[in-house]
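Asker: Got some structures for you, see below.
What follows is calculated from the coordinates using simple rules that are stated; it is not laboratory data. Model, not experiment: these values are computed from the prediction. Cβ atoms are built from the backbone, for glycine too; each structure is taken alone.
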Structure I
Amino acid sequence: MAFVSGPRQVGKTTVCQRGADFYLNWDTLEDQKTILDGQDNLARKCGLDRASGHIPTVVLDELRKYSRWKNYLKGFFDKWGEQIRINVTGSSRLDIYRRGADSLMGRYFLYRMHPFSVGEIARTELPKELIRPPVNIPDADGDALWRHGGFPEPFLKRDSSFTTRWQAMRFQQLTKEDLREVTAVQELGVMEVMAHLLGERSGEQLTYSSLAQEVRVAQDTAKRWVNLLERMHYGFLVLPWFKNVANSLRKEPKWFLRDWSDINDPGRRAETFVACHFLKAVEGWTDLGLGRFELRYLRTKQQKEVDFVVVKEGAPWFLVEVKYSDDSLPKSLYDFHEKLKTEHAFQVVIDKAYVEADCFSYHRPITVPARTFLSQLL
């Protein structure tokens, strides 16, 4: 089975439906009755009681709203799994419920969907290699991605008033609908305050004690709520890398929003823009079985910092410092490149024109245009 997870309104259902022979949505009463009548009834609905020249594909949407969905899927897969392909998708909360004891372990792979990126606009075929040749994308697409974000609706409409309304609606769905299903009602108001605070702090280090004081909750509660918002795909955490780095920070994560278009400051938006591209790359490479990858950052107690380090198979692979317009290479990039023996070190500049050059052919610290560099990733 394939479990397709990702932020709300990222296009999971649309993509899964395109290759499906059968589609059932738990929110539809007729489909709900089909599911509740048992696994054999679902099998008949999907034509498994009839001879067929191909293996059908069924999409089960929003099934996680059924309280016994895991046991239901386990029984259906164990009996019919060799005769049908099963895609399970739905709201962004799907991967929350896979944590802990999992009766479905070994029966599915999780695939994480992300908004559009420079690399996906440049090409849509699945990668056979980690790094691909650079491809220039149309200026209109690049500008729309920066201004309206990578979520399909605002990216394709490219209308500022629509984007503003869409952002407000998405935040309301998160705080009024999604959180209500997974947390106590009395916590909703305070969690909404925390979500607003985190919305203003993309790219910042999180100090849970300070955040807890601001929203007047216990530190453990603040940490639990941040982790919940991360699992709801409102944002994500990037942990520090500290192996072989003297006096490095070890605990304080950095927080990034999933939607960079809602950030006004160009510097913060630039760092979040690149962070989202990196998250898509490391999770995509991992989900496709191309290796084990992580996204981290570097900072020492002496305030020496590099925005990102991409880790491959447990070792730092390349370093990235992000700037909106400044293309002067920082000393910290040189220092960490030498200390960690990374293959590459980049200063990625947003406001820099595309160049026809393979950024990954360089093994010394260099400045590269974001449009060129990001086109080589997923």
Structure II
Amino acid sequence: MKKVFGIIALTLSAATMAAPSQWLTVDNEILSKIRPKLNKSVHIGFSAQGASVVNLTTPEIEQLSHMIHDELHRCGGFIQHDTEEEAINALTSQGEMYFAKRAIFSDYSLDQGHLVRPMVSQVKEQSIRDMIIKLSDFKTRYYKSETGVESSEFIRNSWAALAKNRNDVKVELYKHDRWPQASIIMTIEGSENPEEIVIVGGHADSIAGFFGGGGKSPGADDNASGISTITEVIRILMANNFKPKRTIQFMGYAAEEVGLLGSKEIASVYKQNSRKVVGVMQLDMTLFKGTIDKDIVLMADYTNAAQNEFLGRIVDEYVKVPWGYSRCGYGCSDHASWTANGFPASMPFESAMNDGNKNIHTAKDTLESAGGDAKHAAKFAKLATAFVVELAN
């Protein structure tokens, strides 16, 4: 999850003042709390949709991230943009965002139980755990690091191996021009309505330590757990030779931790190309059970209300665990990229936001610190399996 490590107030050094700047849209609640510690020269501009436009240098963005984590104890809260115009448009295109949150994009009936029930019974905690361990063994999956590049290639190869006997499945790296880590996209072509797309994604990068790339960043929960949960869904679909009527895409996004960069680029391209995305699920942290009376928590803000209700019915029908709602604020994970571009997105999360894993973005974000097994993540694998089978058929 896009979260951050706080350290000290944002005080500019000579090097910082010389650094190139970047336009951001930042959650207003965050700005109200950290504004006294921002450098006095930082100008907060246009504001709407619960966020404001701010121009910061790269070191300031890193410090902003740290501050949100250590001082506010919450995740995310900002999205990077290429230009000031783009940042302003992100907050003024109320029609697209309102549409993404309120419109009904599909038939949300549950009528695939004969397929879903056998599949969800095949979810293996051990398979998810093994993948978490493999991803955590990379020193870091930071988007600018060599091991960040290697980890994305590892995910691509793992997904491709599961689909090696399917000629209707493609797994590829989605290269980005401005940073070395690639995103990963797996496509299962629909047999009847291939132009309609169901997406399940999670971010592939990790981050820890000041300026992100130097220290050990196992990211077991954030977000090896989400990628491993997706991998288990893929394993089950391939083992059952599932051939959907709509196209299904699984995505591992690069560079989420520094402003949703990978998902923002992909979602923008899908919008530009008029792709027909009928549903998006974001799996960002599934490992740590932080809320006593809830197992699955749906983020109610910047998500699609009808699809969220659909997910709640899926949980009741197929997963049978307690669930509820929480809010994570502006730009907390990659679902926000899809919502901003007019697509329906949901984010089922491991806990209520205030009960989240305090070890993320540190070297302590390990399997052991989150309980030592992937039993909690297995619930999300069942949910995501049911989601794609119901929605894609």
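Asker: With relative contact order in percent (Cα under 8 Å, 6 or more apart) as the yardstick, tell me which of I, II scores highest.
Answerer: Comparing I, II by relative contact order in percent (Cα under 8 Å, 6 or more apart), the maximum is at II.
Asker: Another question, if that's okay. Out of I, II, which one gives -0.20, -0.46 for log10 I(q)/I(0) by the Debye sum over Cα atoms at q = 0.06, 0.09 Å⁻¹ as computed from the coordinates?
Answerer: Going through each structure in turn, the value belongs to II.
Asker: Can you tell which of I, II yields 16.0, 52 when Rg and Dmax of the Cα atoms in Å, for residues 198-357 alone is derived from it?
Answerer: For Rg and Dmax of the Cα atoms in Å, for residues 198-357 alone, the value 16.0, 52 is produced by structure I.
Asker: Work out distance in nm of label points 7 Å out along Cα→Cβ at positions 134 and 174 for each of structures I, II, then name the structure with the largest result.
Answerer: That would be structure I.
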